[in-house]
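The structures come next, written out as structure tokens.
Each reported figure results from applying straightforward, stated rules to the coordinates on display, with no laboratory input. Computed from a predicted model, the values in this text were never measured in an experiment. Cβ atoms are built from the backbone, for glycine too; each structure is taken alone.
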Structure 1
Amino acid sequence: MGVTYITGQVKGPSGKQESVKFLIDSGATYSLLPKAVWEAIGLMPKRKMSFTLADGTTVERAVAEVFITIPQGETHTPVILGEEGDEALLGVVTLEILGLVLNPFNRTLHPMRLLL
């Protein structure tokens, strides 16, 4: 299994922006921003949610909304507000909002088949 990264921009409610190198994680439901990034753009927690890690551990994290731009498009998306040491992740909810799917064989993003 390989890993795939993509660079994008995130923008907070005040218009502040940061460039982020995201790991595309087709196993993650929500995208995640590292603490330094979400603090720099002024995101504030909207709610708390529970998430299950790959080892089965459950953690509670704050969630907010962010505007994200990647080469394939731009959108608002929910994002987990990461803690110290967390890596930026691009999860499947953000990919689906953008109408994208990760091809697991060559680790590239492609338009998904959308149903009406």
Structure 2
Amino acid sequence: MEQDNCGSRIIHLEKVVGARGRALPAAEVEAISQLFKAFADPSRLRILHALRVEEMCVCDLSALLEISESAVSHQLRLLRTLRLVTNRRDGTVLYYRLLDAHVTELLDLALLHLREEK
């Protein structure tokens, strides 16, 4: 079985210095971390996947996911804060959709990676 650590302890300083120079700013690391946390929750992921095709209201999403409207609203609030979804009002109904094509691309890329042959 292959081990995840080196067989000998050697630090390649030029690689460490280079990687530090290319490192992401702390704020971007935190933002990306929050983005992936959003995708890590099954309910949020199911909501995002449903919104790939068409916009839906909280009632629709609640019926689809078989969870309370309150739970759906809570998840949508977080997804909106993370700039993954947006909404529009039509009378008394608030419809949600993915914010932009980047969200669809993230979902598609994750599925492509997951489904690729090993």
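A few notes on this one:
- Structure (1, 2) behind the derived value -18500 of helix-only ellipticity at 222 nm (-39500 (n - 2.57) for each DSSP H run of 4 or more, over all residues; to 500): 2
- Distance in nm of label points 7 Å out along Cα→Cβ at positions 39 and 71 - highest-scoring structure of 1, 2: 1
- Structure with the greatest value (metric mean count of other Cβ atoms within 10 Å over residues 7-14, set 1, 2): 1
- Winner on distance in nm of label points 7 Å out along Cα→Cβ at positions 55 and 95 once structures 1, 2 are ranked, highest first: 1
- Distance in nm of label points 7 Å out along Cα→Cβ at positions 15 and 79 - highest-scoring structure of 1, 2: 2
- Here mean count of other Cβ atoms within 10 Å over residues 31-38 was derived from just one of the structures 1, 2, and that gives 12.8; the source is 2.
- Among 1, 2, which structure scores highest (criterion: mean count of other Cβ atoms within 10 Å over residues 87-94): 1
- For relative contact order in percent (Cα under 8 Å, 6 or more apart), the highest value in the series 1, 2 is held by structure 1.
- Source structure (of 1, 2) for volume of the Cα convex hull per residue in Å³, computed value 172: 2
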